[in-house]
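Heads up, there are several structures right after this.
Every number in this text was worked out from the coordinates using simple rules, so none of it is lab data. Quick caveat, the model's predicted, so the values are computed rather than measured. Cβ atoms are built from the backbone, for glycine too; each structure is taken alone.
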Structure P
Amino acid sequence: MNESNQNLYAAIDLGSNSFHLIIAREQHGQMQPVDRHKEMVRMRAGLQPDGSLSKEAEERALDCLARFGQLIANIPPENVRCVGTNTLRNMKNSARFLKKARKALGHDIHIISGQEEARLIYLGVAHGLPRSDEQRLVIDIGGGSTEFIIGRGYSHEHLTSTEMGCVSISQSFFPEGAVSAKRFEHAITRCRQILRPYSRQLRQLGWDAAYGASGTIKSIGVICEANGWGEAITPDALANIRTALIKAGNVDKADISGLKDERRPVIAGGLAVLSAAFEELDIDAMRVSNHALREGLIYDLLGRLIAEDSRETSIRALQRWTQVDIAQASRVAKTARALFKQVHNSWKLHSPDFDYRKLLIWAAEIHEAGKAISLKKYRAHSAYLVSNAELSGFSQQEKEMLSAMVYNHRGKIDMSRFDALIEPHNKRLRNLTILLRLAVRLHRGREPDLPEPLLILKDKKHLHLQFDDDWLAQHPLTALDLETEARHLSDIGFTLTFDNG
């Protein structure tokens, strides 16, 4: 790979309406855009009532990803991050599509929660604005969801993701582009109802300036400028656009300066969402940001590689919240890390899209979190907490992986928790879990010091643990625990043997 490409980074956002790619070069901690590419895929429009994706929408998505793959082929794999949002969150059997998507793109797609989407949007918008102490309201209207964020500087104070977007509202209230005053009234009322549970808190937090991001809001901003209504979006400007659409009767017939043809199918729904936000939150003006989720991804990725990983912060917060025994968690993590180092090459525990070493350490650090609920069945409680806690920085797949490992750190191994993951991650995660289980077994006595055991792979499914001198003879409970573990591993086709060196 060309050495000059080492400081290139790429972020891909698989939105419900459009797919976006940004390539940037890191220079002194700042990102300089090198290339951008956007395609209208309209994946949300292909989502069927049963949650499946239509063949046509799938083909559009995969063809687009293949083109993206060509653009990022020469960027270091660890410098690339790809995420999917609302449509992938709501897609039935998304694993099937993700497997095809990885083949087309050459990278795994991480599905992120609405809260994580909101966090990344704010991060992107904040990096595109001058440094300021102002309190900001940021709104991002996507194809299937709309995010509302309150923050100051680079830090968010409130994150909300709502189930309304330009595609979903257009489909529900403006079928085939039909527009009328009554349709707008119904659409705006419905959007206000969706926003209302959050509007009081947003208004109480307050803001000094409102910013809008992504396609719908940028398109409305262009229309405002093209018609001489000013650079900021105002309630009057929104009313003018609604009037023009109603007068035309159909979005395809509307003669509005600045309205691009590619935006026509979803402009009415997007306009209804933004109008509802202005009314419900009493917004008097909104500036348009050129940055959004994809830029947030770039800066978050840069933070993971050379600064602070937001996922580490989330793990520490979960430990504090559940009052995890930090000393024990650290001991288990240290031994798990040592075992990983000895076998990761033989077991091929490496991927540009998932950091298996970090996943193992994080699982070790929070495997006892469920004890905050109850000692009985605490492994299930730990897994539940991981699955349902809002862990900033983690994708849906990463949370599923952590949950599966934490659940299986002791007791009978439930292979179904790995089967839900796409290959080859399911088999690699099973192997990671074996390392976690061994580390937990070895630290059952919660001793402060443990000599590092030697883990030998006699073959890919035969593990042999070797201990110094007569350590094992001096720890009969550990020997008994390892015999029990050998029986559990035998149930899934693995052999565990052990002795003193």
Structure Q
Amino acid sequence: MGKIQKIKSFFFKNTSTKQTVAKNTVWLTISNFGGRLIKAIIVIFGARMLGTAEWGIFSYAVTLAGFFTSFMDPGVNAILMREAPKAEEKQKMTLFSTTLVMKITLIILTAIFVLIVAPYFTTLPGAKILLPIVVLIIAFDTLREFFSSFIRTMEKMEWEAGIFLLTNLVIVIAGFIFLLISPTAKAFAWAYVAGTAAGAITATFVLRRYLKNIFSFFDAKIIKPLIYSAWPFAITGALGILLTNTDILIISWMRSASDVGIYSAAIRIVQVFYIIPVILQLSTLPLFARLANKDNEKFRVGLEKTVGMIFLISLPLAFGGFILGSQIMQLIFGSAYISGSWAFRILMLTLLVDFPATIISTAIFAYNNQKKLIITSLIGGIGNVVFDLLFIPKFGIVGSAIATLLAQILSNWYLWHTMKKINYFNVISKLKKVALSAILMSSVTLLLFSLHINVLINIIISAIVYIGILILFKEQLFKEVAEIIGLNKLDFLTKKLVRK
């Protein structure tokens, strides 16, 4: 019974800073990876059922609506997450109420804007009829994400995990039913409406105690200060969308719906991995916010360890993904999508840039220097558009992947430079063993690839080799990761092998 109570206490209570960060990390990992793995089932099924062209139309419609939505959101969620943990209970409810009114207003305005303006930008036949459905998807998902932001301020990621898992489970169930009845992009879009609606309704139910008489806390006087604080996020988000969404839009203008579908399939896999740094970002933001300008030394140590752990994960993923690109694309989406292999390989290299950038952006944000992020987004967003226009006409979707990688490298350089001026940190020089381990693992991966070993077997063997080399090299970062995620047996083995 004692062990059961300990398990319950770890997973459902906040007892200490270290335990809370660990608990939140575990729940965010479960929700993000579990939810996306669940949804990956229907994404793969949908992409195969719809074919490259129809899948391209669906992806394009969602991207186009998301493109306009990003320009309409002034960073309300980010402000709520930053300010609420520092506020007293009454101030927190006032902040929650006021930002909720702002968010609902923005959802309505965005829906009207997308329905009126987006059709004029639509280049692919069949995409226009999806826009009203996609607006519903974005509205429900935006509301769910806003409520999840409030849940994060309470550091109750277990609630968020349940909501997110349910959302994706409903999408999968509805997706199978709707696609079997009618294998079209429109039917697939309605499945997403069902899932996102379920998520929004569930989030509302979970927060029902906080939503009771919520509008009585509304204070119009703080709207202006909130907008003033949030405008850097609005600009950063608008510029950031140029880095993440313009690829598909520009491909649709210059290439076919089939090319859009193939590129969208490749980037879907990569986006699953992008969740890894986001998990650490969300679980460490409250801690970073408390330490910034109060204990800069602890902040520096925490930042260095977090970024180091990120590289511990991103290096083998990027190297392995680059080598196994063609096999992975064929395994997941089938031979119809194998022409996207080189685009996928190059996009996997962006993990080396995107992973640390996510954490460093959070660190800059914790120091209330979000205005610095505008330049980072400006470099990345404009750079991506320019490189897309240069490379897509000649290299197609491979050129788009190259454009994304180059734009991220440029913006990431500025990001690191900015953070070092705020609170100097050093990570790269401490990654020699990690980098060597990844290189040695890649040699094994390449050998097995050349011998035509099954891709899943190759991945398993390569992972075992990588972990084994880290243990033999006595890598401290690996030991700390094992301790944080509670791998007791692995931690015991590490202690035995790493003991000096």
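So the values come out like this:
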quantity	calculated
Value 12, calculated as relative contact order in percent (Cα under 8 Å, 6 or more apart), assigned to which of P, Q	P
Structure with the greatest value (metric Kirkwood radius over Cα pairs in Å, set P, Q)	P
Origin of the value -15500, where helix-only ellipticity at 222 nm (-39500 (n - 2.57) for each DSSP H run of 4 or more, over all residues; to 500) was derived from one of P, Q	P
Among P, Q, which structure scores highest (criterion: distance in nm of label points 7 Å out along Cα→Cβ at positions 55 and 135)	P
